[in-house]
Each structure stands twice: as C-alpha cells, then as structure tokens.
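Q: Below you'll find the structures, each written out as structure tokens.
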Structure P
Amino acid sequence: MENSLDILYLSQDDVKKCGGSDMNLIIEVIEKVISLHEEKDYSLPTKSTLRWGDIDAETTSGRINSMPGYIGGEFKTSGIKWISSAPNNPFKHNLPRAAGIIVLNNEETLLPEVIMDGTLISAMRTGAVTGVVSKHLAKKESRVLGLVGAGVQNRTQLMATLTVCPLIERVKVADLNFERAQTFCNEMSLIYKDVTFDIVDGAEEAVRASDIFITATVTKKPIVKKEWVSEGSLHIHVGSHECEFDVIHQADKVVVDDWEELKHRGVETISIMYKEKEFDPNNIYAELGQIVNKKRKGRENSSERIYFNSVGMGIEDVAVAKCIYDNAKEKGIGQKLNLWSSPHFV
C-alpha cells in the first residue's frame, strides 16, 4: 500500500557486513563529521542521561544515554543512539558493558526508516575519534603506546591508533584484572603480529615513557599523575575522572571535541575542574575540528605534551549509521519490518 511503512532492521552481523568493523572506513567518516562540526553543519541537542543516583553512581549502577543529532554535508541525516552502560555486565552476566541501538529518520518525511545495532558502531566510532586525534596530534615517529584499561573500549582505541600510527612497535597494557589484561594481549597479538604486547604492573608504567597513552576506565578517582607524563606525549582521555588536575595544567595544548557538551556532561576531569574554578576555558587550545580544518595547527614539535578529551557526539553515530545503511541498501542486506500497513491516524 502507498502509505504502508517498512523499516529496515540491521543486526550486528549485518552492520559488520556493511563495513561496521572497518576501522579505516570509520575513521574516514568520523574525520568528515568533525570537520562538519567545526563548520556548524549539524544539530546536536544536549545528551540526556538516565541514571539511578548521582553521577558517581554511574560507575556501579550504570546509565542510559539518549544521543540525538542531525549531520549535514554528504550525510544529511537525522537519528538517535540509545545506549546503556552497565559496568557489572561483563563480570556478572558475560554481556557487553555498553549496548545500544541507532534509529535513522527519512530526510523528507522524517519517518523512521532503519533501526540497527549500535553497540558495534558506538565502540568503533569512539575508537575512530582517537584515530583522528592521533593522526593530527601524535608524533609521527610514535613507537610506544600505553593503554590503561583492557576492556572493549581500548580494543577499538588500539585498532584506530595502529591504523594511523604504523610505526608503533610496543603496547603496554595495565588493568586491575590481570586475567583480562592477559586475554586482551593474547587476542590482540594474534591480530597485530608485528607489535609486542606487554602487561605492566599499573597505570604508572603504562603512562611513563609512552608516546601515546589512552585511559579508558570506569575509575571513580584520578589514576594519572603529572610526573608520569613524558614530554612529547599525547594523552587521550576516554573515561571520566581519570587524571589529576595537574596533568591538564601542565599540558602544552588542551584539545577537546565539543566544550559545551563536555561542560554539560560534567563527569570528565576537565569539566570537574571547570566547575571547581580550577580551569579557564580560554586555556583550551582548540576544538578538534579547528585542527582538522587547518584553522589551528596540530602538533608543532616533538616535545609538546598534548591532552585530548572528548565527550562523544551523537552526530558521529548517526553519520556512521548512515554509511552502514547506504551500504546495506546497495548490498540488499537486512530485514524489512512493517511498522504499519495503514496508519491509524493521518
């Protein structure tokens, strides 16, 4: 019927078949999104968080984020990611900590037209942001990567970093759970055979003497100290309150993705500093899009300490989902679900 509405459903396997696990593709999409963000060709309502208790409770009871957005440019699409984060899932239920879905709406009618797994996309696009960051802010000769945390998030962080920094030869991994760190290193060494993976005793060893270090944890208290951070390093801060204030104070360049959203989210070290009047936003060197669009310089020498923090933006998920959706239509992948044969009201 003319006014029947079918929605395409894409499972996680479908998403993978359409490029969802291709880090080169996702980095390319995310760099375009970051450019469009700087050009203001987007709409990004504030992220809404459903939680049980205060912000600190998220590390135990979890949260669900609602992340809508519109992205222009070649994407011209609107949608929303609905994603949960339950820190105890991997340990109590053998399930992912984060899981979600993405819905995209038709550009003209605004009716929903596709619903897909958002779990893979969310992990990949978060890693891909680090790929873009490392491309512009890491030393070209970077050889040592430190990872604090051996969960899913640092897997895609690793994938993205090795994609844009091919000279990396050693990865140091620290995690409170030795078995998880061991599993991480064993699995990653099978994929990246030319890279040495070492389990280290703690965050300090992962951070010290690393060209790039990434913190992706659910810690409640800061774990990175100023004196651990080497000249010339790039610190990519993925979790919440992961470093002491002095780590940011000593950085030669502080770069973020979207300062207004970071302020609103309020859980990252830099936003906590701001609330406590310990950080002046004028000390932000640039938003990442300014660097991607060459309005500000990225790394200028091999001795700069550069700190990057991102809040994560729904427009990134929406853009990647649009790319996946287009590929699915071209390949004839997915299952059609009928929402209605004839709408009850018009």
Structure Q
Amino acid sequence: MQAALFDAAFQLRMTDPPRPEPKPGEALIAVKAAGLCAGDLYIYTGKNPYVSYPRIGCHEIAGTVAGYGANTMGPAIGTRVVVDPFIGCGKCYPCRIGKRNCCANLTIVGVHRDGGFADFVAVPATNLVAVPDNLSDFEASFAEPVAIGVQGCRRGEVAADDIVLVLGAGPIGLAIVEVARSRGAKVYASDLSAERLAIARDLGAIPVEGGPGLKERVLEVTDNEGMPVVMEATGVAAVMEQTTELVASGGRIVILGLVKQGTGVTLPGLDLTRKEITLHGSRASVDCFPEALELLASGKIHYPKIASRFALREAPIVFDRLAKDPMAIHKAVFIPEAS
C-alpha cells in the first residue's frame, strides 16, 4: 500500500505500510480522492498541537467501501462514500447533546489516527456518508470543507434576506461564501490578498479590501449600519476583535478561525450589550455532510473548479512548496495511483 507519512515536522515521505485491518465497528475504505487542508499543512510545519508522529494525515476523504471489521454492518461493499472525520466518545456532555464535534475526548481521522493520504484507510463505519451518483470522487472530497461552511451558516442562521461579510477568503472562507450564497444571502468577502479576493468574486462574493480602513468601507456599503452577519475565517486574533465593530446592532458573529492555544481575544464589553450581539463559535461540523453533498451535487458549489489534482506520490513536493509559499496552490487534492 502506498502512503504519505509525516515522520516529524518538515519530514514527509512516501512509504509502503501494510494495508490497515478494520477492527470491529470499522470499515476499510479504498481512497479515491484526498484533500489537503490547512490542518495538514500545520502537521507538516509542526504547528498542530494535537498530532502525534509518525502519522498518515488527511481528513478530507472520498472513496469506496472495501470491507468491514468483524460483526460490522454499513453501506454495501463498493459503495462510494465520504468520511466524517470527527469521532466522538458518545458519553461526554457535548456528545449527549448532539455536539460530538466538540467531544471532550475527540478523535480526528488524520490527526489522532491515520488518515486518507494512502491507498486505504480504516474508519468507524458509522462515520460514512454515501455519495450521490452524479458526483465524482474528486468533487465528493470537498464535502468536509463545504460541511464546515454549512455548520457556520447554521450557527449564524444565515437566510435569504441576510447580508453576510466573510472575513478571510481562504479555502474555508470560500466554502462559507458559496454556502451562504446557496441560501440566497448577499455575500461580501474581505481579505488582504487581491488574488484570493478575485477568486471570491468569481464565486459570487462582492470583494472588500481588508486591512486598514475596513470598518469605513463596510459602513459605506451598509449605509452606516454594519453587516447583519459577520463570519470570521482568518484565525487572526486582531480580526476576531474587529468583528464587533463590523457587525450591525442586533447582528450575529460566527467565529470559525482558530488561534494558537492560549491566545487571548479582547472584545468591547459595552458593544456586546449595546448592540445586543449574538456571538457564536463554530467548530468543524456535525450532521452537515448530507447537506454538503447535496449542495455539491446540485451544482451550487463551484469550489472544486479552482482546485488542483496531484498524484499521491507528489505529496512531499506539494507540501514543501506550500510551506514555502501558502499561496502557491489554492487547493490540492491527491489521487492515489491505485485509484
């Protein structure tokens, strides 16, 4: 079996490990497409505080069911599926209230256990979602990032009459743009990168230049009201702090970006009360994969069209290139040669 293995920070090599044997409760998936996301790049650069090395990364996985562990049932062998990579314990408070994405004992495929940068991966059978017939494996591999956009829009209760500002036009920001637009919302996108803003514009967002003067530009296009919904997808503390001055009174803020553990974020207490702001966090997704796949299959999500395909054997070169220049490739998807 071919696999890309992270040995340590900045050490990624192709290897030939044994094919994983699914345990009871698990399914064996023949990987057909494996997306590279910022979390994988953090593993490569040593910035992911949760991963243990050596590790086969990737949590954006599309493939076919190749087998099951003992006494395990699920979709028929050969069924095309995607993998929901968040595995809850089922016992803690978040799991008991349906928020297994916030599980106190969370396990993530590709972080705490081996993931999809390989010909085969073993995952819990309950974490499989069938892929619509009219969706390619390559397109299906986008279900996970699109599901994050679905979760964020659910948290922000984005509706057709909303005006939404997405802060950050990286992969997750663009997923939010498309999901919000699919709900009929008018969407603005802000970023420091002109290239990213151009892509956001191509996906239907109205670009707003980020950086100094952003507040004034936002007030100008909203008749001094501010944005009804502000979605933060940069992971920059200063941007998170700015959300309160960009949101309209009575508006909603959704924080999707991740800051380094221990990083503080200061929000003006008076504005929280005076504006009666609704502030939500949004982590990955829960029960959002069906909607994400439906959106992809409907043609409402154009995100896969801006991605690049690579053979899995090219993974060490691609990661090295992205570590040196994160803008070199907007989105990479690996296709195992066995596929």
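Q: Quick check: 2.9 is what I get for distance in nm of label points 7 Å out along Cα→Cβ at positions 50 and 298, calculated from one of P, Q. Which structure matches?
A: The structure behind it is Q.
Q: With FRET efficiency 1/(1 + (r/R0)^6) of positions 90 and 266 (r between Cβ atoms, R0 = 25 Å, to 0.05) computed per structure, which member of P, Q shows the largest figure? Walk me through the numbers before you get to the answer.
A: On the way: P: 0.45; Q: 0.10.
When FRET efficiency 1/(1 + (r/R0)^6) of positions 90 and 266 (r between Cβ atoms, R0 = 25 Å, to 0.05) is computed for each of P, Q, structure P gives the biggest number.
Q: Taking 23 as the value of relative contact order in percent (Cα under 8 Å, 6 or more apart) derived from one of the structures shown (P, Q), identify that structure.
A: The structure behind it is P.
Q: Using the calculated result -7500 for helix-only ellipticity at 222 nm (-39500 (n - 2.57) for each DSSP H run of 4 or more, over all residues; to 500), pick out the matching structure from P, Q.
A: It must be structure Q, since only it matches.
Q: Still on this structure, I have one more. Once FRET efficiency 1/(1 + (r/R0)^6) of positions 130 and 250 (r between Cβ atoms, R0 = 25 Å, to 0.05) is calculated for all of P, Q, which comes out largest?
A: Of structures P, Q, the maximum of FRET efficiency 1/(1 + (r/R0)^6) of positions 130 and 250 (r between Cβ atoms, R0 = 25 Å, to 0.05) occurs in P.
Q: Which of the displayed structures (P, Q) returns the greatest value of mean count of other Cβ atoms within 10 Å over residues 210-217 on calculation?
A: Largest value of mean count of other Cβ atoms within 10 Å over residues 210-217: P.
Q: Can you tell which of P, Q yields 14.8, 44 when Rg and Dmax of the Cα atoms in Å, for residues 66-113 alone is derived from it?
A: Structure of origin is P.
Q: To test your reading of the models, identify which of P, Q gives 14.5 for Kirkwood radius over Cα pairs in Å, for residues 42-97 alone when calculated.
A: Source structure for this number: Q.
Just so you know, all these numbers are worked out from the coordinates, no wet-lab data involved. No experiment lies behind these values; they were computed from the predicted model shown. Cβ atoms are built from the backbone, for glycine too; each structure is taken alone.
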